Structure I
Amino acid sequence: MRRSLQRAMILSVGILVLALAPLFGWDETADRLVTNRAVDTLPQEMQPFFYANRQFLVEHVGAADDADVKNGTARHTDFIQLDHYGPFPFSALPREYNAASTKFNRRILEQYGILPWEIGFYSKKLTDAFREHDWNQVRMSAAILAHYVNAAHDPFNTTTNMDGKLSAQPGVNERFSSGLVDRYQLFFFVQPNEAVFIHDPTDHAFELCLTAHSWLENVLLADRRAHEGLSGYTQDYYDRFYSLAGAILVRQLSDASTDVGSYWLTAWINAGRPQLPQQ
């Protein structure tokens with residue numbers, strides 16, 4: 001009975017995600033897909049609360065962006081342009097925020113993005129909410145944290161070439177992050193692993209960004225090859241692009257689902273494993 005109910009909940013949220021898909025790009029369609037699957041990575045002690053709040057998490061995963069729009073702010077929290085700081089693996093950029101701000105100053109860090117530190121911040125915020133048994137804040141912080149963790153898996157959130165103009169491929173980020181998701185998500189086999197404890201949330205966030213960045217040239221090459229001989233970005237282009245880069249996209253979505261669940265699990269463990277309500 002319980003398994004049937006859980007499957008029904010998963011299906012209903014999945015339908016919601018697909019129904020909303022044409023409206024959003026990577027930021028929201030992928031956020032919703034990833035957040036939905038992340039719930040399934042959690043251990044048994046966490047499942048009742050997160051199953052009960054699955055729809056809330058899916059619907060509020062874009063809350064961070066909504067707050068920025070409402071407040072008229074433009075903090076660069078969704079990306080980090082790692083290649084501004086030199087060659088891979090970008091060791092010139094300290095991973096501890098105070099050290100990085102001392103070396104480059106806060107204005108530079110803000111200009112080129114602070115995504116890994118934002119993940120660390122919301123990981124701590126979620127931990128505090130768990131510790132204080134503030135379940136409303138747990139729900140909201142978990143949703144916002146999911147958004148930022150997912151953002152760390154998009155290769156175009158890690159580069160100064162985030163819009164493709166530097167490689168004469170304008171719009172490639174949208175074609176990869178939105179076009180492929182919108183057209184082929186019914187074929188995605190997003191298969192996350194079980195959530196695991198993360199020893200250093202901020203450092204791990206940097207590793208996620210490095211991994212995403214390592215796929216960038218593959219995606220750019222796939223885009224160029226898919227467009228060869230075509231005058232526009234037709235369905236033929238997208239079929240080619242998906243055959244060349246779809247596996248990267250699905251891998252990043254699957255890994256993001258695992259990592260979102262792992263950040264939730266880590267915050268809960270760091271808070272002392274409090275007993276969670278059933279809803």
Structure II
Amino acid sequence: MTEIKSGAAVATSADIRGATAMQLHDVAVSFHGRTAVRDCTFDIAKNRVTSLIGPSGSGKTTLLRALNRLHDLTPGAKVSGQILLEGTDIYRGDITVTELRTRVGMVFQRPNPFPTMSIYDNVVSGLRFNGIKKKALLDEAAETSLRAAALWDSVESRLKVAASNLSGGEQQRLCIARALAMDPEVLLMDEPTSALDPIATLRIEELMTTLKSRVTIIIVTHNMQQAARISDDCAFLLMGEDRAGELIEFDTTEKIFNNPKDSRTLDYTLGRFG
């Protein structure tokens with residue numbers, strides 16, 4: 001069993017989570033009328049790492065992508081319920097997709113820098129898209145973001161080099177820097193280390209622990225040891241008999257791994273199924 005260390009008595013969820021960054025109320029996602037994930041209700045706390053865990057097919061990535069409207073262009077996709085960002089419904093409130101994706105960044109499973117674009121141009125691409133042209137502002141954003149992504153020291157002298165020359169781990173940190181350059185409130189990460197070697201994985205995990213002081217992080221991971229190491233809260237999803245994913249349990253990581261309410265949660269974290 002993966003042990004989560006805890007010093008004093010565990011505080012109640014409300015006590016330790018504090019203010020919320022996003023709120024989900026009865027969120028469901030369907031494609032052409034077939035439900036992929038449903039019944040998701042939980043609050044995502046600010047400046048914490050929340051892991052979405054569960055077997056393949058349980059709807060983790062589908063739910064994650066709904067949090068910044070990545071299903072908008074998917075034929076037959078429908079998101080119901082409410083997803084609130086600082087109290088604003090991201091699907092029905094007065095917020096554009098462009099604004100939303102400025103405030104809610106995304107890092108994908110495989111590093112996806114623009115390969116023919118330089119390291120520098122990758123980092124500032126979002127800012128330029130949003131109309132920022134002043135070189136001093138772009139330079140400052142590039143350095144600040146690359147430092148935050150623990151990449152500045154290794155790329156400072158080669159900012160004009162194509163991003164494709166970086167290692168896989170460096171490319172993923174570049175993608176994180178690109179997202180951070182927009183100064184998001186929330187950073188979504190879809191299995192960001194699954195394509196990386198153990199050393200690069202450790203660097204990304206250390207980075208997430210550092211970054212949560214400035215941005216709320218929501219991560220999909222299949223790695224239970226990783227979820228235990230880096231996350232403060234966990235949402236456990238499981239596929240039902242009708243093959244739709246549903247939320248089984250949401251709580252602090254300590255409780256999910258050591259004292260879950262549902263026996264299925266314990267079975268999954270112990271590796272009895274997956």
Structure III
Amino acid sequence: MTAPVFRFAPSPNGYLHLGHALSAYVNFELARAAGGTMLLRIEDIDEARCKPEFEQAIFEDLAWLGIEWQQPVRRQSEHFEAYRAALAKLDAQKLLYLSFESRAEIAALVAERERHGPWPRDPDGAPIYPGSAKSLSAADRARRMAAGEPYALRLDMAAAIARAGAIAWQETGQGPHGENGTIPADPAVWGDVVLARKETPTSYHLAVVVDDAIQGVTHVVRGQDLFRATGVHRLLQVLLGLPALVYHHHRLVLEADGHKLAKSTQATGLRELRAQGLKPSDIRRLIGLS
């Protein structure tokens with residue numbers, strides 16, 4: 001029987017905070033209890049915001065916490081070809097299309113739709129894509145691409161769901177409302193999600209699915225804020241012929257006002273807390289671990 005493989009996958013676009021510490025500890029301790037391994041992946045597809053100094057700080061903070069990981073570290077920015085190959089597989093199934101609207105144009109379209117009533121939002125609160133790019137002719141798409149217009153590459157969600165059929169995932173943690181066990185996936189709530197852009201050949205959704213498969217990850221442990229996104233990830237796994245994984249969503253560490261921690265919140269940053277003289281045992285106490 002293959003030993004379980006877990007992964008902790010932060011983005012180097014800021015310093016780690018208490019919420020990251022909880023996720024890293026839960027990954028590390030579940031991997032150790034299962035006799036498995038933990039990988040560290042650097043999710044740095046946003047090359048404008050991700051910085052080498054933040055990556056180095058991730059290594060330092062995790063080592064200070066006493067967390068160990070298996071080498072080598074995978075950096076997403078070094079594997080864009082793998083994501084392009086996955087997009088080609090989806091395109092061969094006629095599941096992708098280009099949309100050329102800017103964010104401002106999409107906001108205007110949503111405002112127009114909402115003159116006639118509420119427009120649906122995805123689980124993160126963003127409006128479902130309201131445009132009609134799916135109906136653009138091949139000639140129009142070719143003309144706009146030749147003109148160098150920016151574009152997003154979207155998944156035709158209705159066609160993707162029709163191809164994949166009913167899907168679910170195995171949840172060993174808890175969703176935001178206590179869900180666990182076999183969870184029916186509902187990727188339709190995200191609309192036609194963006195899988196790549198002209199300037200970036202992948203998105204979070206696509207990259208994590210491809211990376212998990214390539215790295216042999218068997219268990220994904222992450223915060224409850226990503227619970228609903230698992231529907232999209234499970235759909236992509238089916239469409240790309242990738243293994244199903246076990247998911248474990250854990251509670252979040254929240255601000256005093258109930259909001260999720262942000263990397264800009266210095267009061268909860270690991271580096272700031274360490275500079276104040278706190279020890280790893282203090283961090284465990286602050287995040288509710290014995």
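If Rg and Dmax of the Cα atoms in Å, for residues 167-246 alone comes out at 12.5, 39 when worked out from the coordinates, which of I, II, III was used? Checking each candidate, the match is III. A value of 4.1 was derived for distance in nm of label points 7 Å out along Cα→Cβ at positions 103 and 199; which structure in I, II, III was it taken from? This value belongs to structure II.
Where a number appears in this text, it was derived from the coordinates with a stated rule and is not lab data. Bear in mind that the values here come from a model prediction, so they are computed numbers and not experimental data. Cβ atoms are built from the backbone, for glycine too; each structure is taken alone.
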